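Below, each structure is written out as C-alpha cells.
Since every read-out is calculated from the coordinates, none of them should be taken as a lab result. In this text the structure is predicted, and so the values were computed from the model without any measurement. Cβ atoms are built from the backbone, for glycine too; each structure is taken alone.
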Structure 1
Amino acid sequence: MPHRLLILHDSPDFGGHERMFLQLLPALLDDDRSFAVTVRFPAENQRFRAGLEPFDGALRLAELPFVKGRGEPYMRHLRWRYRDTVRRIVADEGPDTVLLLQGRIENLAVPMSVIPRNIRLVSYLPMAHRLSEMGRAAIGDRFRRALYGRPDHFIVPSEAVAAQVKAAGGRAPVTVAHNVVAPPPRSSRAEARRMLDLPETQRIALLPGRLENAQKGIDRLLAAIDRATPDRLGDWSFVFVGDGPARPQIEQHATRARGRFRIVPWTDRPDLFLSAADILLMPSRWEGVPLTMLEAMRYGLPILASDIDVFRLYLPPSHIADFDRIDLGETLDRLVQPDMIECFACHAEARVRPLTLESARDRFRQALSQEAG
C-alpha cells in the first residue's frame, strides 16, 4: 500500500524555497508509486500552482482556503475555522505523514497545533534563525521554541540550517537535502550587456531579489556606497533587479549618483544579469541557502557577501565582509582582479560540484519514507 503523504503550504508567496521543493517533488512520484501524494495550497499562490500543474495526475492538487497571518505563533489557537478545516482535511485524507512546506517555523503553525501526534509530522524549512539574531525581540523565541519542538523530522537545505534548528529548539532528526541549481544558460558578457542595454565598459555590481532592509541589507549596502568616495568607486555601477519596500531609498540614491544606479523590475531572465555582471553583492543579515548564490557560483561569478553562517559555509573568507565597515571601492576592485576571479571560480566549482539533484532527491525521499519514521 502506498505511503499516504499530505503536503500543506499556506503562503501566498513564491520564492526559492518553493522552487527547490518543485525540483525535489519528482523523487516522490517515481514509477514504483510508493507515495500517494496530495498537495494543498492557497488559491492566491498562482505561481506555485503553475509549478505543480505538470505533476497533476501523478499527485492530487487541492485548495487550502487559508493563508498565513501576522502573529501566527501567538494567534494559532484562535484561528478556529482554519483549525477545524485542517482537522477535516486530515480526517478525509488519512495521511501517514504530513509535510509542512514552511518559509519559517511559524508558517503553518495552525496545522502544526492540531495534527494528531500519531501522524508523522515533517517540516521542510529553509532557515531557522532566532528572532534575537534577526534584530527582533528575543521573547518571541520562547514561543517559537515550542513550534520547533513539534515536528518529528526536519528537512533543511544546508548544514548551517541544521545547526540553526538545533539552536532554536528542534529535537527531532534533521536531514540535509542541499539546495542545488542546474547550470543556468550562459551568454557572453558582451551579448548579455547588449540585450540588457548595459554599458560595455562599466563594471557592474549586481544585487537581485527582494529589495528590503531587514533581511537583505539594502540599507547597509547603500551606507557603504555613501561612505566610499566617488573616485574610489571608479567606474562601478550598481544594478538592482527586483522590487520591495527599499526601492524608494535606492531611487533617492539614484538621483544623486549620476547614472551609477539602475533599478530593473523582476525578470524571467536572471541568467542574463549574471552573465553581464562583474560581481554579485549579498549584504544580507540572514539567509537560508540562496539559489542566486548557487547560480553565481555555477558561473564562477565573484560574490561579496556579509559575514553570516551560510556564506561562511559556501564562500572563501576573502569574499566575506562586514558591510558596516567595508571600504567598498577597494574591496570590489580587489575581488575582480584576474587572479582573484580564477581562485574564486576554482573554489566555487569544488564547492557546488558535489551537490547534485539526485543526491538531494534521495535524501528528501528517505526523510519522508516510512523507514525514516
Structure 2
Amino acid sequence: MSVSFEHVRIADGVEQLPKSEWQRLVAGRPALRLEVLRAIASAATRPLPLKIFLLEDQWGLAAAAICEPVAADSAYNPLDALLYGRVARAARRLGLSTQPVLMFNVPLARQTPVVFRPADTTEQRRFLGRLLDHIEAFANTLKFGIAFVGVTPEDEPLWTALRSRRYLGSEFESTASLEIQWPDFEGYVAHLRKRSKNAAQTARAERNRNRKGGVSIRQVQCSDAVAEAYYVITRDHYRRKNGRDPLYGPRFIPQLSAAIGDDLLIFEAVRDGERVAMMAVVRSEAVGWVGWIGVVQRDRRNDFTYANMVFYHPADWAPALGLKTLLYGTAAQQAKLRRGCRLLACHLFYRPHRRIVRLIARPYVAIHQAWHRRKR
C-alpha cells in the first residue's frame, strides 16, 4: 500500500506555475491553458492578482484552484456584481459588500475553477478535502470570505463538497456547449432534425440568406492588422452589451497567438469588402472554447451573420479539425438551445467569513436563487 505525501502551496501569479505539469492537468480545458492565463494576466485592463492553490504529492500536481482575491479596498468586485446586479454600488455604500473575499473563478470564462488530474472519485474527493481545508484556513487567517463561481452539478466532487460544507449556493446563469456528432453542415442539419424539424429548416434558411446577402466567412491568420481589427470589433461589441470594456486589452490576442500558434483560430465575416464580425476559438485537444465574438453594429443587416459565424460555419470546420466539443459563454442561451447546444446551469457558492453574516446572507441568497429560476 502506497503512502501519499500531499501538501498545498500557493502560487502568486501564473508565472510560478509548473509549466509541463500544469499543461497536463488542464488538458482539454482551453480557458485554463497556461498560455491563456499568462496572456490575460499580462494584458488585463485592470489589476488581476491571481493566486493559484496547488495540491502536490509524490507524483506531482494533483489538483489546483484558481483564485482572484478581492481586497476590502478593491474598486472591482465581480462577486458583488453577480449577487446584487445593477444595485451592487448601492449595496457597497450600505456596507453590504461581500469583500474581502477569495473569489475562485476562471478569467474570461464561466467554468469550474478547480481541476484534478485523472483519478477515481474517492481519490478526487480526498484531493479536494485537502485543498478546501487549506483554502478555508488561509481565508480564516486573512478574515476573508470564500466564493466559488461557475460550478455545475457535473463538477463532482466539488459540487457535493461545497454543499456538505454548507456554502450558500445559487444558480445565476448557464453556459452552453455543442457536442459535434456529424462530419459537415448537412450532418449538423440532420442532427437538428432529430430534435426539431423547424430548427433544421431554420438553420438551412438562415445559412442561405447569409450567403445571398453577400457575407463570406473565413479563417484568417493572426497578423497585426487582424489582431487590431479583432480587438476593436469585440471590444465595441462588449461595450454595447455590458457597458464597460472587456478584461482583455489590445495586446492579448497578439500575445496569445505567439504563444499557441495554430491552436488560436480566428474567423472573420466580410460583406462588400468590410469586416462585419469576428470570432476567436482556443483549442485544447478535442475541445474548442469560443471565447470572444464581435459583430459590427454599423449597417447591421438582418442576414443572420451572428448565427452563421457562431453555429453554422463551425458545423463545417469543427469536425475537420478534430473538435468534438465547442464551449460557449452565457449570452443568448435560447438561441443556442435552438441551434443544438446543451445548456448547463452555473452556480456560485459563497461562505462569508463571519458566522453572523452567513445567517443574514442565507435568506438573500435563497431569494437570489428563486429569482434566477423564474428568469429562465
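See the values below:
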read-out	value
Structure responsible for 19.5, with mean count of other Cβ atoms within 10 Å over residues 112-119 calculated and labels 1, 2 on offer	2
When Kirkwood radius over Cα pairs in Å, for residues 144-255 alone is computed for each of 1, 2, the largest belongs to	2
Comparison of 1, 2 - label where volume of the Cα convex hull per residue in Å³, for residues 40-215 alone is highest	2
For 16 (relative contact order in percent (Cα under 8 Å, 6 or more apart), calculated) the corresponding structure among 1, 2	1
Highest-scoring label, criterion being Kirkwood radius over Cα pairs in Å, for residues 48-119 alone, among 1, 2	2
